[in-house]
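Several structures are given next for inspection.
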Structure I
Amino acid sequence: MQKVRGVGGLFFKCKNPEKLATWYKDNLGFDLDGATYGMFDPHAAKEHDRTVWGTFAADSDYFAPSEQMFMFNFIVDDVAAMIVQVVKAGATQIGEVVEESYGDFGWFVDPEGFKVEIWSPKSFG
């Protein structure tokens, strides 16, 4: 049986692709290879970085206040510092930073209304 080895991309529609891509470049450090896309270097991953795939119930409010059917999750080094950075750039923080045994989490809504979860992983051991 063939198996998926990882996430190959995140593709989504938005009102102003170039403007939003630039916002992510300027405020989350995305490397852009073109005006509206970029790639993550798998060699830049750290020991405990993981890509998580998960399903949520159709009536889940986990993505709120966004009305989108999906949510981004990005790995960062310092959740609290990233929240401060993106809020200064026009994002809206959602809730407080949460510290779990497996990592710290924070949430914000980007300038086009997409909810983003950021995660600083810790050992799963």
Structure II
Amino acid sequence: MSDLSQLPPNVQERIARLQQLQNTMQQLLAQKQRLEADKAETERAITTLGETSEGAKVYKSVGAVLVEKEKAAVVKELTDRKDFLEMREKVLEKQEEKTKEKLQGLQETLQKELGLPQQG
């Protein structure tokens, strides 16, 4: 029964939907991984700035150029960025959970329709 064309149309549709959900889950996980790396880098920058003296010169990268900026302004920008990343992280976690629930439900439905043993 490896030929999908032999399956009923509704089962073929569910299998296609399952593959779409798996792709969506992979994309969400990749986004989450990039976001976590960006957040960690932002946190390191905030920590480093916290360890520098108030009068220290601080430079911010703007494209291919470094521009001198006030430490407080850079810390505020980084803190705002961290807040944004944390909010985005929560949104991604909710999307991931909903996608996971849909995947599990669809897998169970397909297992029943195909007469396969239930997992877990």
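No value in this document is a laboratory result; all are computed from the given coordinates. Everything quoted here is computed from the prediction, not taken from an experiment. Cβ atoms are built from the backbone, for glycine too; each structure is taken alone.
Numbers below:
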item	result
Structure from which 33 was derived, relative contact order in percent (Cα under 8 Å, 6 or more apart), options I, II	II
Given 13.5 for mean count of other Cβ atoms within 10 Å over residues 20-27, calculated: source structure among I, II	II
Kirkwood radius over Cα pairs in Å - highest-scoring structure of I, II	II
If FRET efficiency 1/(1 + (r/R0)^6) of positions 68 and 100 (r between Cβ atoms, R0 = 25 Å, to 0.05) is computed and equals 0.55, the structure in I, II	I
Given -27000 for helix-only ellipticity at 222 nm (-39500 (n - 2.57) for each DSSP H run of 4 or more, over all residues; to 500), calculated: source structure among I, II	II
